[in-house]
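The next part holds the structures, each set out as structure tokens.
Any read-out appearing in this document is the output of simple, stated calculations on the displayed coordinates, not a laboratory observation. It should be emphasised that the depicted structure is a prediction, and the values quoted were computed from it without experimental measurement. Cβ atoms are built from the backbone, for glycine too; each structure is taken alone.
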Structure P
Amino acid sequence: MLDEIWEHLLSREMGEGWTSLDQLERMAKSLRLDEKEAREVLDFLKKYFLEVDEKSKKARLSSWSQNLFKIPTS
């Protein structure tokens, strides 16, 4: 169900790293989730897998997530 979001986050880690929170929200809603469910998915990701810059409204995988998925860091 979250394959699109994971693929997007993982592909960003290989390049720039950061993605907008608005884009992640649109992706969650495109999974045919209602507003509440989309927010819950994003809250879950933020809590366990993402590093979030609220001021700039962007997120990327946390260092813990990068280690979990064995993403090389530069």
Structure Q
Amino acid sequence: MSKILCKKCSDRLGKAVFYKCVRLGVKVRYGYYNGCFRADLWECPVCGHQIVTGFSSQEDLDGVPDYDYGEQ
């Protein structure tokens, strides 16, 4: 499994600060796609910055997304 480093917090503290997985399998809609993609939500334990990564193939066409960045 790959690790994700928070550069800002690592630089500030002088040691490696890695993001922690907050939630697996969030539904995300983006672009002009009708369906949602599954991805994972990660968060820096120091500054709280969040990222969504690890997108899978498009799946759920009828589901309600947790995060909607679609262009309708």
- Query: Given structures P, Q, which gives the highest value for percent of Cα pairs over 19 Å apart?
  - Reply: Q
- Can you tell which of P, Q yields -2500 when helix-only ellipticity at 222 nm (-39500 (n - 2.57) for each DSSP H run of 4 or more, over all residues; to 500) is derived from it? Q
- Supply the structure label, taken from P, Q, corresponding to distance in nm of label points 7 Å out along Cα→Cβ at positions 31 and 47 with the calculated value 1.5. P
